[in-house]
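Please find the structures below.
No lab work stands behind these numbers, since they all come straight from the coordinates. Note that this is a predicted model, so its numbers are computed, not measured. Cβ atoms are built from the backbone, for glycine too; each structure is taken alone.
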Structure P
């Protein structure tokens, strides 16, 4: 995991800045922070004609899961080359913990 991305990335390096920018535009409305800083993005793999994204939520009872997943798909679709299929997978292992949050997010939350 790179300090730059805070999540696992496997794909063409020239796409990495666009992937990060797109995901940082996705905000978790419950905490008013982007999903990268909250630590919800576990990994992105760009291979062939696919972009596979593994994300989690802070809780299985998160009421905005569908909204976040739809926004991930929308934001990546804006920045990725045309013709790439974007697939977002919701995963629960490993479970999310506050340690996944960036220093910026911890400061915002007062932790």
Structure Q
């Protein structure tokens, strides 16, 4: 089940396939995936205008792909546990998803 907080965000991707929820507003960008018990597989959160992320309030480890202005991956952090901060110089967005997805063949990390 998709958490209510994610359902309020714009969704990229078709029904039945991978979903990328877009955090464009300040509140959505600040909260990210913090406080959620789970994120339905296969889903990710794209945080716009972002060069750093925090994991304060996280209940599970996350992987983060940092993207440049062309949405090319310029950095990654794997297995970020609670109470951590990750930064990437030059990043314009970050794609967050649970670390447990890394072993799945359709994971954003496996592409």
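Some observations on this one:
- Structures compared: P, Q; top value of relative contact order in percent (Cα under 8 Å, 6 or more apart), i.e. the largest, recorded for P.
- Rg and Dmax of the Cα atoms in Å from the coordinates reads 12.6, 35; which among P, Q: Q
- If helix-only ellipticity at 222 nm (-39500 (n - 2.57) for each DSSP H run of 4 or more, over all residues; to 500) is computed and equals -9000, the structure in P, Q: P
- Ranking P, Q by mean count of other Cβ atoms within 10 Å over residues 15-22, the structure that comes out highest: P
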